[in-house]
1. Which structure, out of 1, 2, was FRET efficiency 1/(1 + (r/R0)^6) of positions 233 and 369 (r between Cβ atoms, R0 = 35 Å, to 0.05) calculated from, if the result is 0.05?
2. Can you rank 1, 2 by relative contact order in percent (Cα under 8 Å, 6 or more apart) and just name the one with the largest value?
3. Match the computed value -8500 of helix-only ellipticity at 222 nm (-39500 (n - 2.57) for each DSSP H run of 4 or more, over all residues; to 500) to one of the structures 1, 2, and report its label.
4. If P(r) over Cα pairs in 20 Å bins from 0, in percent is calculated from each of 1, 2, which structure is the one that comes out at 21, 49, 24, 6, 0?
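Every read-out reported here was derived from the displayed coordinates using simple, explicitly stated rules and does not represent laboratory data. Small disclaimer: the values here were computed from a predicted structure and weren't measured. Cβ atoms are built from the backbone, for glycine too; each structure is taken alone.
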Structure 1
Amino acid sequence: MVSVRNPPRCVCVIGAGPSGLVAARELKKEGQNVVVLEQNHDVGGQWLYDPKVEGQDPLGVGLTVHSSSYDSLRLTSPREIMGFTDFPFLIKKGRDTRRFPGHKELFLYLKDFCDWFGLREMIRFNTKVEYVGILDYGAFGEDLKWIVRSKVKDSDEVVSEVFDAVVVATGHYSHPRLPSIKGMDAWRRKQMHSHLYRVPEPFRDQVVVVVVVVVGNSLSGQDISMELVNVAKEIHLSSKSLDVSEGLSKVISKHDNLHLHPIIECLHEDGRVVFVDGSWLTADTIIYCTGYSYSFPFLDTKGAVAIDDDRVGPLYEHTFPPNLAPSLSFIGIPRKLIGFPFFESQAKWIAQLLSGKRSLPSRDEMMKAIQEFYKSREAAGIPKHNTHDIADFEYCDKYGDYVGFPHLEEWRKDLCLSALINSDVNLETYRDAYDDELLQVAHRSPHFTQLEAEAFLNSL
């Protein structure tokens with residue numbers, strides 16, 4: 001439905017990572033007055049590498065460092081499927097020209113995007129958002145006003161401003177999620193979350209027995225394990241399932257000091273790590289590669305939006321809280337998808353709703369759709385904490401239909417899946433073995449069916 005165009009609004013975008021930047025670009029195109037508040041000194045979000053993690057609580061309590069990128073981090077997807085639709089992630093002379101470049105190259109791409117579309121003038125750097133709340137809780141929807149309090153780094157002054165709308169684009173890779181293991185509090189040796197892992201050197205030549213236990217059969221867990229295998233005396237990978245990928249099995253078979261274990265049963269003060277199968281070892285360090293949780297400590301919606309076991313909601317299409325839309329929206333919540341194009345479609349929908357080009361269903365209709373979605377996830381046996389794991393190209397295309405956003409090309413979908421499958425088989429080499437011939441094969445290969453795509457993505 002198309003409605004009368006609204007006058008320009010003052011919109012606050014929180015975060016200048018990929019989702020925040022594309023939101024600012026789309027809002028600017030719709031004629032809105034945009035202010036982007038970014039706590040770091042530059043754009044990039046997670047892709048703004050920060051080597052300085054000294055003084056941080058190793059388990060993630062009270063963290064001030066935002067990025068989770070480690071020094072050797074490379075993309076797990078080829079550059080052809082990264083980037084925004086009208087600003088492709090192209091190879092640039094004199095830079096990282098690999099198909100799977102390092103984190104710095106994606107950071108430079110985001111800087112280029114920011115400069116090309118003139119976004120930097122909207123961004124206030126070194127500005128941390130302390131509070132976002134409803135100015136007048138008696139009003140809802142389009143008439144809402146928001147008070148935003150922020151503080152510039154190294155300043156005690158808190159600045160309060162009023163906005164017509166707020167777009168939360170803070171990402172979901174900065175609040176560490178930790179397992180609950182008996183004895184964690186009493187274990188006196190080094191424990192840390194992978195959020196603070198940067199380089200392997202601190203784990204070299206540790207005294208007596210050097211045992212690094214990496215918890216979680218995740219991409220970061222695999223990367224960190226492979227990096228530490230040449231430094232630490234022993235690596236013990238603890239995984240929920242011993243039925244690991246072919247690629248990881250190959251890596252384990254090649255290294256005498258890399259071992260696979262089931263999940264941890266308990267920890268003991270003397271350094272022992274006991275696994276559920278009864279085996280145990282004495283470790284110096286535990287690195288928890290156990291993922292991240294959603295966290296919006298600054299946001300006060302009087303209960304309209306809550307986080308329950310990593311379900312942020314209620315959110316219509318993972319984006320709009322029905323009682324506060326469209327004046328409050330979230331971008332970048334969904335996981336397990338081709339991120340940049342999806343963020344772009346979210347940004348377009350948000351911007352067009354605020355300008356009046358489009359309108360949302362009624363609150364009751366949105367709430368009904370959310371409840372039906374929750375029931376379908378429950379019926380499919382999907383845990384609540386995986387609510388925002390999409391793993392469905394068809395959903396991404398349907399989402400784009402809300403704003404006339406183009407469907408992902410079939411070759412791009414195939415390329416994404418073939419890269420994931422290749423990594424599953426050739427964990428150590430897939431980033432460098434992915435040549436032009438393989439790309440051409442992806443272009444002309446039979447397409448994965450929707451069921452095959454969903455099954456594979458959900459297995460990750």
Structure 2
Amino acid sequence: METEEPVALQELEGRITVYTITGCLHCIRAKAHLNNLGLPFVEVNIKESPEMHQQIINLTGRLTVPQIFFNNIHVGGNNDFMNLSKDELDRLIDTVKNNPVPPDAPPIPEPETAVKKATEELKSKRDEYADLVLEFKESGIIGNHWSCLKMHQNTFTGKKLINWLMEIKNLEKPAAIDIAKDLMAKKFLNPLSAKEFEDSDTLYRLIEHDFTASLNTGSTAEYDAVSASKHSEAMRDLTLKLFSEHITSDGKFVDYKSMANSPVFDEYCELATQLQRMDVESLTRKEKIAFFINIYNALVIHGNIKQGSPKNMWQRYKFFNSVSYVIGGEVYTLQDIENGVLRGNRKGIAQISKPFSKGDPRLKIALEEVEPLIHFALNCGVLSCPPVKTYSAKHIIKQLELSAAAFLDGPDGCQVDISKKEVRLSQIFKWYKIDFGGTDEKLLNWVLEHLGDSPKKKALKELLAQGDVKITNLPYDWSSNAKD
């Protein structure tokens with residue numbers, strides 16, 4: 001159906017209700033179509049009204065958004081809405097134009113509960129050494145030093161740091177050494193070679209200078225996050241807000257370039273800086289999964305803003321192996337997060353070796369066992385990826401199961417053709433088959449287990465009972481949604 005020119009809003013006796021989530025392209029497109037038709041609607045963001053989400057799942061049997069209702073008539077998702085015939089659409093418009101909202105219409109939040117909560121304060125008190133580090137940066141001691149026939153930029157020796165602390169802070173050497181060790185333990189600085197701090201000519205570098213290619217370096221992490229999990233949720237929420245504010249009215253393209261000038265992006269960058277010294281070793285498995293999924297999805301958007309969207313296979317390979325954050329004193333690229341941490345240090349697509357070699361400190365962060373559900377939460381910024389959401393540690397498994405079911409419920413995730421005894425699956429299942437059991441039988445049983453109750457699940461169960469099921473792969477759309 002072609003896009004109509006916007007028309008004047010119509011007066012409705014009834015109500016059009018659209019259940020959405022921030023940043024969802026299909027939601028934005030559905031809302032744009034309603035606006036073009038001149039139809040007012042009530043939007044219910046399931047992120048802001050999670051109590052409504054389960055009610056809508058129960059009512060529709062659908063896990064995806066948007067879900068659109070004309071009074072009590074369930075239209076379905078964006079594709080269902082866009083594929084309505086003119087007669088079907090006219091009948092729906094006539095229904096809401098002339099009939100008040102019936103008692104069995106879907107729920108909407110009460111006005112007082114629909115108000116968005118204030119952003120949680122994510123900073124604890126300022127670190128006791130923050131002023132000291134800022135002062136040291138201005139001391140003139142940091143410079144370029146030769147070692148092993150190589151020039152190391154933005155470095156200083158342990159001896160010079162100790163002498164500066166003794167002179168400026170009027171400390172005895174043992175006290176100065178203790179402070180230097182604290183700075184290293186708190187990940188304000190990294191050694192270039194030594195494992196322990198040494199009062200010698202051994203070279204050191206401030207964390208913010210240590211990995212200049214990472215997108216969250218260049219300024220000091222002055223605060224400690226109250227909670228790593230909450231911190232990552234806030235970062236992801238900010239990127240979703242950026243996403244929704246800089247998308248074209250038809251929901252087709254995102255203006256990543258304009259995002260860089262947004263005050264919201266400045267706020268986001270401030271939160272990203274605090275990742276430099278964040279303690280992630282003490283996180284539980286659930287906390288690690290939620291934290292690194294949120295950080296991965298946020299980093300993809302940050303990378304698109306700063307470096308532009310990759311246009312071909314080589315650019316994608318470079319993007320995912322170079323776009324990075326410093327987290328807890330270590331560099332994590334997108335590949336490191338997905339394959340190193342969340343997949344338990346397994347080789348990824350086109351990788352000839354595991355992300356983390358023996359002795360890599362990041363191995364302590366990697367999950368002991370792969371979590372296959374992560375594949376339905378990571379969004380790499382192309383059209384065939386699962387939709388973007390924000391995940392919390394407390395409900396991570398349930399949230400991931402819902403994301404998997406929603407992805408499998410859609411046409412891009414799974415299709416079942418009983419007549420051909422064929423199951424067509426997203427190429428995600430081909431690339432990461434080992435994560436789903438490694439064999440066709442285990443893969444199909446995994447899919448069956450994670451499909452929501454639907455005709456598709458019933459059909460797949462029937463096929464598996466018959467045996468000899470053929471698996472083929474659906475096309476994967478690598479097109480970027482970036483506005484040129």
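1. Attributed to the structure labelled 1.
2. 1
3. Matching structure: 1.
4. Source structure for this number: 2.
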